Structure formats: C-alpha cells, structure tokens
Structure P
C-alpha cells in the first residue's frame, strides 16, 4: 500500500502563474522528500475557511502569496520573529492544532541580491515601491544589512509612513507618497507592488533611476515584466525580476517544513529568468 504524500501548496488569488509547484517538486527530488505541492486559487473572502479546512484534512504547510500575506499572519496561532515584525506571512506550517507563521520573503530577497547577483546593500540608498504585504516582508532583513537609507513610497503616503515607522528602530527608513520622491536617484529600486500582475508599472518618478541604479522586480514572468522594461528604458545599470528571490524564499520555506535546505543553483538554472 502506498503511503499518502505529505500535502503542501501555495495559496493566492490569482495563482495560476506560480512556479512554486515546479520548484518544490525539484527540491523534493533533490532531497529525497516524499511530498505533494499544489496550487490553491482562493479569493480573500474564503481564505480563512479554506486554510482551516486544508489543515483539518492533514495538510502540512502552505506558502502564501498575494493578497493573503497579512491575513495569514492574523490567522496564525504562533508567529516567528520575522512574521511578527512584518505582520505578514508567506509560510504556514500546521502542527496538530497550531498554525505557525513565518516570512521567508526578506531572506529570499537578500540572498538573491547579495549571493546570486552581487548587489551590495550596506551603505546604499534603497527605494521600495509599495507598502503592502510584500514590502512588509523584506524591510526587516534589508535593514539588517545597514543600508544608508530605505525609502518606502506608495500611492497612499500615510500607509507608507505607517509601515516605515514600524521598522524605524532597525535603521534609517522613512515613508512617503510616490509624488514626494526627490530628484536624486537611488542605488537600488525594488518593485514590491502587485501592479505587474495586471501588466502595469507603479508610478515611480523617472528621476529615481540613474545610470548606476539596480532595479529589482519582486514579481516575475517568462518574458520581461512591465517594470523591468520600464526601468531599462530609463537607463538603469541593471534590471532583473524576482526569479532568484522566488527560489531562495522557497528554499527557506522548505527548510522550515522538512528540516533540510535544498541547493538553489540547479533550480535557478532551469527557470526562465
């Protein structure tokens, strides 16, 4: 008799574009872990009910993507320090009646920037476009690397200021409206909005991009994202999308779930980016 596979997946809306099942299947094969990983497209109004049902049916863990990361942290019975600081979670683990929440987004982004791409964070000026769950997840880990300043800019200035204030004890960070950004270009510009899902670009002023700016889209696509195309058109030094972050944060989740960190380079080599 075949032993049932441990059940994992990614939950979001929309989620059909996600490469997470492919990535985790490669991780499982590499590490000899027996598991199943599937897509779960669930609208916001059904999120809590669906997650509780998944756990009750024996599900072991879920990755969480747009638009559920803040709700995932609220649903958890226990938060890791990363998830508690971010007040957003992208990794849920179900242990008996407990729901454990963590956030691996920041660790994944920092590993991709520093180890894979060779981008320095320390002493650099960084702009984060967007003040939602994605931005929440990466602010803490970025500030741990001592940038000169992080500016969080969003369409709603008060939301950006509130988010920055919650991390002010970790380093130099401030929030503002997109229209309030000054004329000086940043060393690193990170798109943490979900605009790319609709093929749109956040309203970041062109002055934020200079000839030495690295632009990083936390979203990803088989072809260049709208943000990457926009950034290149404004003469940035380099524009990349978030394939590496996707793999690195997935590896961190896999470590939480299975107790083993898979190698990421072989998986990154198989992805379009």
Structure Q
C-alpha cells in the first residue's frame, strides 16, 4: 500500500502554514499526528497533492488555564500530553474518562486533538466530549479567525465547518459549573476499537440538589456526534434518581437513529445507547458528592 504522489512542505510557522493552505486549497492537507490521514493515503482514499507538516508549530501546542477556569488546548497537542497533565485531567474529568478509550498507546503517542476533531469521525470519543462540554473551536486563515461552537463545527459524516483555507488552531473549554459532575462511557468490541456507542454526560445541580442543567452527547450512533440533551429535558427541576434517569434513557433510545453495521444492528446500538446514558448519568450524579 503506497500513497499517490504528493509534495511535502514543512511549515516554519503558523502564518506559513496558513499561506500554503490559502495557496493550495483543497489540494493540500495538514499533517500532524497522521494517525487517520496516512492510512487513508496509503489506501488511496485520500489523495492530497500537498502535505503541509505542522508538527513543529509549538505556538498551537500545549494547554493553558487551570482547574476551575477556562482551559485552552492547542490543536497540535498530543493525546499523550493530555493524559499526563494532572492539572488538565482534574479540570476536565470528561477527558480523563475518554482518553484511555482512544485507540492504543502508540496511537495516542502521536495523535493530536486538533487532528481528531478535524477528522470528525462520529464514532470517535472527543467530538462527543467537545459537544457535551460546549467547547468553542477557534479556526484561522490568512483572512482572519473565527470561533465555532462544537454544535456548529460538526456538520456531517467526516465533515466540519472548516473552510478550505482554514485550520483548527485551538479548543476552548469553559470552566465547570459549581455542583457539577460528569462521566464518559462507551462499549466497543475490543479495547481500542471504535465505539458501538458511547456517551458523555454532564449534570449540574441547584442548591436543593435538583437537576439544574444536563448535557448529553453520544458517539457512534449518527453521522455526527449526537447532542441528546433535549431528551434529558424531563430531568430538569427533578431529583436525579433511578426513575428520572430511566426516563431519560428511554427518551434517548427513541431519539437516536443509528445505521447499524457488521458489528451491531441499529436496534442493538439504540439499546446500548440507553443503557450507557443511564449508567453515565448515575455516575456523573454520584461524582458531585453529597457535600456539594
């Protein structure tokens, strides 16, 4: 398996990378971790004429912010760096849950968060996490920059709202709300496989310990990460108990429309989506703690 011929250019700066993308447009692809792009090129499913290597762009790498505040992640930050950043994991417990599910250590050693989100695989974990956390995604081009919400960013199967001359440069995560808990869970055939279904859940309680806000996002059950928060509306203003959580799980089963695959039927995916929603909501609620 060999890729089609291409021209390789190592970008010396972000401005250089953006100018190259503006020049070559759809014919160019950015190369960071390459964990999705290179296999696609080897199978000739992707045939970029130009590869723009952005691995040396330290200006869009790393994490800034601290637990309890807004956190910014550069797009070429590798999964490995996030996994080993205790302050980041403390401030973003959904990432702490989700990162170990991503492929295998060798892939997490190279893969980048920006590459993952830009690839927009609906079975991947981080798009659902970004949606549940209401992340903002900053994209840049030689024309300027703009910020998209996660719901605006993912527009279809392997498709984002990023224009042909733009690059995702930063992911911005809002600070957690008081009395909040979160959980990510998934089911896959084998460790490291893409999920048959997965769910990211965030619950916020009011001072009377009733549900004040809830966010649900699912992976593996649609052409994009699925925002199922509306299905949890029946939980608002109610205590988070077995009955109300079961009602949300049932509503999610009716909401999602997976296509099924050789690994699981659509009916099975709907079933496990509901099971995971129930478990994730219960765990997220328990993590808030009685002292909150």
Structure R
C-alpha cells in the first residue's frame, strides 16, 4: 500500500505501453455541452488536474476542447481520454471525429465505452486508430474478465486500461486482480456512487476522524487499491477538495473497514447489469 507521501509514483501510473497516466482525472459524464462543462474543465486545470475524461456519448467533447485551449495549459501536459461509442460502426473513423471536436492532434487514451454486440468486433478499429497515430494508448470500459480474455485472444495491441464502476461499495476484487495479472490498469469511475456513498456512516466516521471529506476518503481508497480514479463535479470547491488526496493515507484498519462495504462479492464482472 502506498505510504501516503506525495510522490510522482502515486500521482502517475505507467501503463503497459510506456505511457504515463495521471492517477486522478476530472470526469464529465452527464455534464452538458457548453459553459457548465467548460467551467468545470478549466477550473480543474487551474487547480492542477492534468487528466480529463470524456466520451463521444457524453456529447461534450467540443466543450472539453475549448476549455483546454482557453486554460493556457500546454496540450502536452494534459492527458486526454475519450471513448468510442459502440453504436457506431468504426472506431478509427469515430476517433477522427473526436479529434476534430476536441481540437487536438492525438488522444492520449481511446477506450471502447462498453462491449455492445460483443467485446471483440470494435478492437480492429481501435488498433487502426493507434496505428494512424490518432490514439497513443487504447483500452476498454465495462469489460469483465471473460470479455478481457476474448479481446486479448484477438488483439495485436492489447488494451492497457479497463475503466469500470469501482469504489468500496463496488470492490471488484477479482477483476482488479486479473487486470493486475494482465498489466491492465483499472480505472475507477463513479467512485462516489454519484453522491450516494458520501453519507455512509463508516465513510463519514473515517472522514471525521481524519479531518477529511467523505469524498476524499473514497477517492483515496481507490488510489491505495492501485486504481486510477475519476471523480466528477461541476463545483470549483468540490473539484479542489477531490484533488487534495495525495497528502494523507488511510491506515490499514480503515482500508479494511471500507473493503467490508463491498456489495459485489468481489466479482470479476464490470457491471451487475447491462444498460446496453
């Protein structure tokens, strides 16, 4: 477990393909295209975030791109993730559309958003996006261990990331362990349960004892479990609080207590039920 000191090793994750990925990102799921999204992204960059996570399905890539340009932060300092919407037919073609909307020349990470119509059909297009230089790294989202195995069996370029719902309440231990075995970084989305987890008595007790917010406790748990983590907020003060997670550590006893909140049975699945 990390010792809690503020080190580059904790702030960055080296992916299997050699890319360095910041372990904390601002997520913009359900943030409308326009000023609300632009403000959130610009605030995050002002506050030191260097990883922004969006998706074609979110409909806000253009806002993310505008905020990145307006921020004054050099493009090469920001890790930019977007996701292929598998309702479309070709991941390589759709990557070009994302580049235009974002106003950038390359994606740092391009992810298959979910395994609609099976986990393997989109992968050749993902590899083509990589070969064209449109995506430096490629990965998946909402893939179970079985689906990762199927992709790995056909891949020339294996996925380096699996982005899944993950928190103490969704502690997918078997999936996390399998990703580690395959040198796939697990990324945690919805670490706060879209706010549902913030009022849990165990979480609030730990936060009170440590002088931290419940959100900080949940985000820090993800980091200490070895994941990249993507909290979402559109409020500047909360974006700032969510980023202040590198100057403390959860003791083993609190990690164990949080582990006990799991409702998945340590599953190797990415979702309890599909939405696609």
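A compact table of results
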read-out	value
Which entry (P, Q, R) yields the derived value 29, 12, 8 for semi-axes √(5λ) of the Cα gyration tensor in Å, for residues 27-82 alone	Q
Label whose coordinates, when FRET efficiency 1/(1 + (r/R0)^6) of positions 67 and 235 (r between Cβ atoms, R0 = 25 Å, to 0.05) is calculated, return 0.45 (choices P, Q, R)	Q
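Read the figures in this text as sums done on the coordinates, not as results from a lab. Predicted, not measured: the structure shown is a model, and the values here were computed from it. Cβ atoms are built from the backbone, for glycine too; each structure is taken alone.
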